Structure I
Amino acid sequence: MQGDGGGATYGNKVFFDLSANSQTSVQRTKWDLGFFCGDDWRVILNSSTTMMVRKIDKSDLNQVTESDTVDKSHDLIFNPFEEPTTSTLPFIDYPDGDLSKTAIAEISANDADNKVYIVNRGMGVGNSAPERGWKKIRIIRNGSSGYKLQHADISATSFSTIDVPKNSDYFFNYASFENGLLTVEPPKNKWDIAWTYFMNTFDFGGMEIPFTYQDFILQNRNVTTAKVLTSTKSYEDFGEADIASLTFSEDQRGIGADWRSGGGPGVDPFVRSDRYYIVKDSEGNYYKLRFTAFTKNGERGFPAFEYALVKSGK
């Protein structure tokens, strides 16, 4: 399978469903916030645009102005070419996918506890990626059935409201500041891994530094993965009996950027051929999967892999 990531500007997020041998490509700037449909009341940011948020000690959206970004805006602007810093870490969703570590606090049943956030929407798609501007938001519960998103431009004196219902067929319902409710990812049992541009962290002298990665693989919340080195067992020889020896990861970065090298001075990026992955899907199927390319005709943004069923969950 070869994914349609949108080329070198990585304009799409691509969801892959292994059991259906299918993919769904969605423009990664299509949405702004994702609203969890499970029991918890959590909201995620669009990491693929390097979006960041910061809480303001105000509960009335109309009382927040551009002056509230003074002395705070630098913390909410991600620039990978500046000196690495940990200061931006609290303003992004922690990248392992743990919903207790989102930048937006859990949405409280007590409306007064839900404060306003200023939002830097990050960057759009393009070789000279455009800035997406500033917003202010406040999120409250809509009874037990969903959320109310209040949003406006940073200097506006009125705001718009979007009702976002919970839908148990999905892990998240999504909203765009421009276009309201929309569908982004497939139903929760209809995708396994996704390719995307992603705000991860890396270790810089013992400090966790937010950093963006192209060609990043995420796994769904109901999927686990394990890595196998070919020095341990070849891809061709891996079988059902080998599964028991593996340790599977629930971290959504279980594959992450491990499948390819980003290259370096005098070294072009390349797919690592010394490893492959075992993917357990929501139905208990086990697949072995190895990446074969991340370019098409020399252009990045077209990840390719092959896979085979190792054990059926039926």
Structure II
Amino acid sequence: MFKVGIIGAGWIAEKMAEALAPLEDYCVHAIASRSLEKAEEFAGRWNIAKAYGSYEEMVADDEINLVYIATPHSHHFQHAMLALEHGRNVLVEKAFTANAQEAEILIRTAHEKGLFITEAIWTRYMPLSHKVKEVMESGIIGEPRVLTATLCYMMEFKERIVRADLCGGALLDLGVYALNFARMYFGTDIVRTVTNVHLGPTGMDMHESISLSFADGRMANLQAGALCLNDRQGIISGTEGYIKVDNINCPEVVEVWRNYELAARYEKPADMVNGYEYQVYECRRCIEEGRQESPMMPHEETISIMKQMDALRLEWGVRYPMDK
């Protein structure tokens, strides 16, 4: 049994508990909250063996194989470091940290301690995400040249979006998916970035457009925001067709169009629970093989994306208390 301990008992922790509940060889072994009552209530609903009223108590539990950090962005560094200091392997919810400096410290600490750590950007681990790359590289749409990705939700008044001390804004919550989508399929050799942003009353980025130019001439146009609903689509356009991904946040259907005719259609695996399980599968594989990072989300890529987002926030004037 691969045993996961979760720090934080909020909405995203629920998704992880839901993902692992029906699996035979995986379980949420422990849940930790600052409130023992909240942890016990969570444990009762998901049939979790142990509930802790402090994070320190949970990371001292030697039965845990992996600690999942499910607290706000602002606390990822603190809680992941706590787990590492107690010798635990760690899966850190996206965005990995508040900024690149924190990411570098966490990853360096994990390396020094011989522990595994990775970012829980779940789309990186999903089978359908890998299928998109396979199809794109097959040549069926010709030479890929333009990518678009958009992800917007109505989150205008959510605390984690509007508060700087919680690392608010659309970028770390939603834009990170669009950036990952572009980098997964078009790579990292970005030579020019042009952006537009709308800042909310608290100074956080509430809606942004990001255009990336790559050294090989490809272009990615990305949009993310917390002020509206949209189709959440990703489209990779080539010289002979295009690939349409129905939701860049959680791909469930991928259509391949060649010369404006539907050439293929792929759906999520029939046994997929909710998609969170794939990152845990990958963590277990890497830990059992003695790896300290996952090739699906290398440490270098996590740090590079954090630096990319740091640069965007600097351009927009969006600052967090953790920024130096």
Thinking of I, II, which structure, once P(r) over Cα pairs in 5 Å bins from 0, in percent, for residues 52-171 alone is computed, gives back 2, 10, 16, 16, 15, 13, 12, 9, 5, 2, 1, 0?
II
So Rg and Dmax of the Cα atoms in Å, for residues 124-299 alone, computed for just one structure, reads 20.5, 65; which one of I, II is that?
I
Identity of the structure behind 19.6, 59 (criterion: Rg and Dmax of the Cα atoms in Å, calculated), options I, II:
II
Origin of the value -10000, where helix-only ellipticity at 222 nm (-39500 (n - 2.57) for each DSSP H run of 4 or more, over all residues; to 500) was derived from one of I, II:
II
Using distance in nm of label points 7 Å out along Cα→Cβ at positions 132 and 268 for the comparison, can you identify which of I, II gives the largest number?
I
One of I, II was used to calculate FRET efficiency 1/(1 + (r/R0)^6) of positions 28 and 284 (r between Cβ atoms, R0 = 35 Å, to 0.05), giving 0.70; which?
I
Thinking of I, II, which structure, once distance in nm of label points 7 Å out along Cα→Cβ at positions 76 and 92 is computed, gives back 0.7?
II
If we compute percent of Cα pairs over 18 Å apart, for residues 100-155 alone for structures I, II, which one ends up with the highest value?
II
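Here, each number is a calculation from the coordinates, and none is a lab measurement. Keep in mind that what you see is a predicted model, and the values were worked out from it rather than measured. Cβ atoms are built from the backbone, for glycine too; each structure is taken alone.
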